[in-house]
1. Computing mean count of other Cβ atoms within 10 Å over residues 138-145 for each of 1, 2, 3, which one ends up highest?
2. Out of 1, 2, 3, which one gives 1.38 for Cα Rg over 2.2 N^0.38 Å as computed from the coordinates?
3. As an exercise: relative contact order in percent (Cα under 8 Å, 6 or more apart), calculated from one structure in 1, 2, 3, equals 17. Which structure is it?
4. Consider the structures 1, 2, 3: one of them gives -9000 for helix-only ellipticity at 222 nm (-39500 (n - 2.57) for each DSSP H run of 4 or more, over all residues; to 500) as calculated from the coordinates. Say which.
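No lab work stands behind these numbers, since they all come straight from the coordinates. Because the structure is a prediction, the values reported are computed rather than measured. Cβ atoms are built from the backbone, for glycine too; each structure is taken alone.
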Structure 1
Amino acid sequence: MRDILAKYLPENAVIPVSELIKMNGVHLKIVNERVTRHGDYRRMPDGSQQITINANLNKYRFLITSIHEIAHLIAFEKYGREIKPHGREWKHCFRSLMLPFIRPEIFPNSLLPVIANHFRNPKASSDTDAGLSVALKSFDPENDKSYIFEIPAGSLFKIHNGKTFKKGLRKVKRYECLEMDTGRIYLFQPNAEVHLIKV
C-alpha cells in the first residue's frame, strides 16, 4: 500500500495516510478521472468500506480528497448513517483528521494559509472554495483550460461534455451562462474549468 500511495501523496503524508486506511479497514481504489468528482466513499453490500480517488489529481489534492473520504467513513461509523453527508459531524471529523497534515513538511508554504482558512469551515468539495481550488490548480500540469472568472463576459466556451455556453454576468457568487443550443441559463462557479473558444 505504501509503495502505491508514494506515487500519489506528498512524501511525509504516505505513512500517516496508509495507517488511517489500514486502521479503518478501507479498500482504496485509484481510478481514471471522473469529471463530476475527485473521490467517493461507499459502504459495500458485504459491509466493507471502499474509497475511490481519481488518479489524475496532484499530490496535494489527492491528500485532501483521501482525508475527505475517510472522514465520511469515520463520521458515519461514529454518528450513524442518518447524518447529513457534509454536515457538522463530517466537518468535525474532516478537520480533526486533516489538522496533523497542515504543516510545512507536507504542504508548500504558499498553500498552508489557504488550506488553514478552508478548514475553518470545510466545504462539501474543495472545488466550491474558489481560493483553495485556484491555489491547488497551480500544482497541476499545464493544460488548455481557463477558469470562468478569467475569461471576458460574452466569451464563448465549451465544457467537458461538448456543450457550448456564452459567459454572462456574475450573480452573487456564480456566473449566469447561456447554453447556445437551448437558450437555457446555467449557473457556473467562478473556478469552473472550461475551454475558451477563440473567435
Structure 2
Amino acid sequence: MRQATVTRNTLETQITVSIDLDGTGVGRFRTGVPFLDHMLDQITRHGLIDLDIEAAGDLHIDAHHTVEDIGITLGQAFAQAIGDKRGIRRYGHAYVPLDEALSRVVIDLSGRPGLVYNLEFTRATIGSFDVDLFSEFFHGFVNHAMVTLHIDNLRGVNSHHQAETVFKAFGRALRMAVEPDERMAGRTPSTKGTLTA
C-alpha cells in the first residue's frame, strides 16, 4: 500500500496531505488558493495519484507560505509513500501541449534533491495568483521528496496554458516514475543498490 498522510504545523500554516500513489486520479483540495487547487487537480488526474490536501495559512499576508508549505508537505508524503523504491521505473518524463503552450517535465527518483526550472511566464499573475510561487512549490517538493526534477516550458503565450502544461506533465512524469517495472523484479533501480541520499 503506497500511501501516506503527513501533517505539518507551523506558526504560518497548518497542512495535511494524504497521498495514494496507486490511486485512480481522485483529488480533494481545500487550500484557500483556488488556482493552486486547479493545478493540484492536474497532478491527480494525469498522474492517477489520489491526493487529499487541506491547508490553512496566513493568506491575509499573501499565498507564499501556504504554497511553499504545501510543496514541502506533499514532498514529505510522497517520500513516505514511495518507500524503498524497489521494483519501480525510477525515471519519468512527459511532454504536454495545450494550444500554443508546450512543456516538458523529467523526473528521477534519485534520493538527491535538485530542481532545474525553466519557466518564464508571460505575465506576473494568473488571476490573483503570483506565478513566482510555482517555483517555491516545486523547490519545496523536490527538497523533501528527494527527487531530481527538470521543468522546461518550451513555448507558450498564455500563462494559464503554460502553468497547466507544466502540472499535467509533472503528473504524467510522476506516474511513469512510480510505476512498477516487472523486469526489475523487486530490485532497486540503481548501480549503488540504494536510492537514498
Structure 3
Amino acid sequence: MSRIGKRPIVLPAGVSVTQDERGVVTVKGPKGTLQKALHPSIKVVQEDNIVRVERPSEEETGTNRNENFRALHGLSRTLVANMVEGVTKGFEKQLEIQGVGFRAAMQGKVLQLNVGYSHAIEVLPREGIDFNVTTDPQTRNPVIVVSGIDKERVGQTAAEIRSLRKPEPYKGKGIRYKGEVIRLKQGKSGKRGAKGKK
C-alpha cells in the first residue's frame, strides 16, 4: 500500500466528510465548506471520527496504464487531509516587501501595492481569500498575509502577488515569501574593478 495513503485522518469535532457517486468529496467544518473531485476509483470512508482513503486494488496500476493507483492513493489522502485542516485551522502565506518607497495598504478588502511602478496596483481577493497588511517588527518592512481555507487557492494567490514584482537579483528589491533567501549577483562594479587591476 501507499505509505501516505494508508494513514487514517482524524477528524476534529464539528467536521464531516462525505463523497457522492461522482467522486466529489465535501468537507464541512467551523470555517466553511470545501469540495474536491477525486478519481472515481478512490473511495473515502468515514468511521466515527476517522476517515480512510481506499484504492480499488493493491496493484500499482489499473487496467489503463495511465492510472497509477498507488500515486493516486497518496495524493487523494493528502488532498482530503488538507481540506480537513483548512476548514478547522485555515492556511496562510506571508509575503514581505523590500525596497525604498515600496508600500502595501488595504483599501477595504482590496490590496493596494506601490512597488516602483508609475501607478499603484490593486489586487482583488478571490472568493474565500482574505488579505491583511502588517509590519515586520525587526526589518520594519510591510508584510502581506494571504489567508483562506483552500490551500491551493492561498498558494496560487500568493504566487500571483509575488509575480507582480519579483525580487531583482542585485539588491533584492521586490516581493518575496517571508523567510525566502534571494541569491544576489555581484553586479558590474565588481567586474570593472577587477578589469582595472590588470
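1. Top value of mean count of other Cβ atoms within 10 Å over residues 138-145 goes to structure 2.
2. Checking each candidate, the match is 3.
3. 3
4. The read-out was computed on structure 1.
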